[in-house]
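Chemist: Quick heads-up: structures coming right below.
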Structure I
Amino acid sequence: WRKYINKFKFLKSTKSGLLGEEVGNIQFRYPIEQADTAFGQGIKVTPLQMIQAYTAIAGDGTEIQPHVISKIVDPNTHKIVYSAKRKQVAKPISAKTALATRKQLEAVIYSTKAIGSMYAIPNVRTTGKSGTAQIATSAGYSQAGDNTNEIHSWIGMAPADNPRYMMYIVVKRPQKNTNDISTSMSTVFKSVMQQALKMDASDNKVVVSKSATIKVPVLKGENVTTAKKEIAANNLQVEVLGTGDTVKAQYPAAGTKTLQKQKVFINTGKVITVPNMHGWSKNDVTAWGKLADIKINMTGSGFVYAQSVVATTRLDSGVHEITVEFKTPKK
């Protein structure tokens, strides 16, 4: 039976650069075990192996090696001593099959009976697939509906027609029901994926539809009322710093491409107060801190859930720095 096991290349280490990376495992000796693998029992793969396998779907059939380390730079000479190279691992499926699979994964989110609709991102078509695995114990597999002894996951790619980013989220032995798990995972997926696409858009990389990106208008020097109307007309959100009548500075810079509904910060000078940052991303907090010219200390990850200085506090009252804590949202 081992000759069959050797055929499963996806169970081998991806050699991604992660020290001590585990390999997969499969029970494939007896007919019942071979049948069980059809629905996921008796088989174990690592997240890196799962991602590598999905690259074939994303890359028109070409499976590529994942990398944990992008590059290593000598701190003294600033020269790049190592840079990860794109490496094709295999060609397990045809481009036609990969495209057909992406369409099916797209339907998981957008079809009339979609069970993954909560993962939809505005103006950007994505693909995705949920996963549920029972954890084997000495007493056998968990009973159906026992979330506390299961592994729930979601893997998604964007944009759907030409994937650039892939995200794999795994929750092991959750203590909440299935709806809460999906809500939490979809919140993480959408926020991180939107941020990645936003950064690509700002670098002028064409990865989302034209209707999904907005070019930030020139606001510096404009009347605040006019600037706010122009920001709203471009389907963007405005965050005003200060009580002045004229825009002194802005972020993002004029001409920068960004996604719809993103924040645009305008500094009007005079009296600047601390905003309520609850729910802000790190990018938003950093932008505000730069325009307000104040030191921001950040801890945690996710979105803002606590700040050391109360909202509406004037910066000229002696505020020299603000500590902001981030947390992954939970229902």
Structure II
Amino acid sequence: MWSVVSSGEVPAGERFDWYADVISREVMPAALSSERPSDFQGGAAVLDLGELRVARFDLSPLRSRRTAAMIRRGDPEQYQLALLRKGATSMSQHRNECTVGPGDLMLWDTSRPSDNVMLDGDGQVRATVLMLPHGLVPLRTRRLDRLLARRMRGDRGVAALLASFMTALEDHGAECEPEDLRRMGAVALDLAAACLAQHLDSEDQLPAEVREQALLQRIHAFIEHNLGDPELNPAVIAAHHHMSVRSLHQLFHGREESVQARIRRRRLEQCHADLGCPDLAARPVQAIAARWGFSGPVVFSRSFREAYGLSPTEFRALSVKQSCAECSVGRSAPA
């Protein structure tokens, strides 16, 4: 569950000072300043992912400076990797400077002085931040220094996959059990390491298990994006990722499901969701099956019954019946 703090519960005139105190006490010592402290609004939330944490910040523009003296007062010894969701911010650290906007990624080190200015745009600045302990990042400090306060585009390569994963963590992390969150933390760390290594052209320096996990996540994302293609198969996936079909099968060996089983399961899950959606009740069953890559009604019907115990038509009829029953209850409920 997210641990949340918000200035909304504090009197307007005290909100900025309250927020500055919370950040210095709960995150790390920093000097915050605002051009309009009387109008300030800010919130923060943290989700525990086991050995690392993810935080989300939604706040009015401000300036955050961290000096050597503040580092001596308190240092979580982390690399913090931010995905900017809204607004813009400029960062300077270790002789580097950059300005990032929505969709960009940016890295900084809590153990080095920094100056971060959130630019006054159309209101709030919003960011999702992975908090990575130094000892967990499997790349040399001297090489990572090159990425501090550097803009990394979040719409290409591993960075795009990491940005999508961070967004999903923020949107759905609260729905997960602690054990699931720990597993997601491991995936987040592997994707972050792969993203940083790709920007350093140092992917060969990553441990084999990290490279393998990052590759697996890229393959999962490719499958999701191409579920509707009836030609999606192991050969196509292997060719896209510049590997042999045998290597692809070896990557999935010993996991919960094979690559073909994953394609089949995700197609069935998407069909199941569509068949249960009242807004799609007029769409033919076979059109839904074709939308998600099934090439014929016989294979789809058999696969669906094996997975859910009902034929697609039977499941849709049951869903419509349940939906009508719920509507009836809603209309008869007292106002």
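Chemist: A value of 0.35 was derived for FRET efficiency 1/(1 + (r/R0)^6) of positions 251 and 291 (r between Cβ atoms, R0 = 25 Å, to 0.05); which structure in I, II was it taken from?
Modeler: Only structure II yields this read-out.
Chemist: Which structure, out of I, II, was volume of the Cα convex hull per residue in Å³ derived from, given a value of 191?
Modeler: I
Chemist: To continue, here is another question. From which structure (I, II) was Kirkwood radius over Cα pairs in Å, for residues 123-242 alone calculated, if the value obtained is 17.5?
Modeler: Comparing all candidates, it corresponds to I.
Chemist: Taking distance in nm of label points 7 Å out along Cα→Cβ at positions 19 and 283 as the criterion, which structure among I, II has the greatest value?
Modeler: II
Chemist: A value of -8000 was computed for helix-only ellipticity at 222 nm (-39500 (n - 2.57) for each DSSP H run of 4 or more, over all residues; to 500); which of I, II is the source structure?
Modeler: Derived from the structure labelled I.
The numbers here are math on the coordinates, done by the rules we state, and not lab data. Fair warning: this is a prediction, and the values are worked out from it, not measured in the lab. Cβ atoms are built from the backbone, for glycine too; each structure is taken alone.
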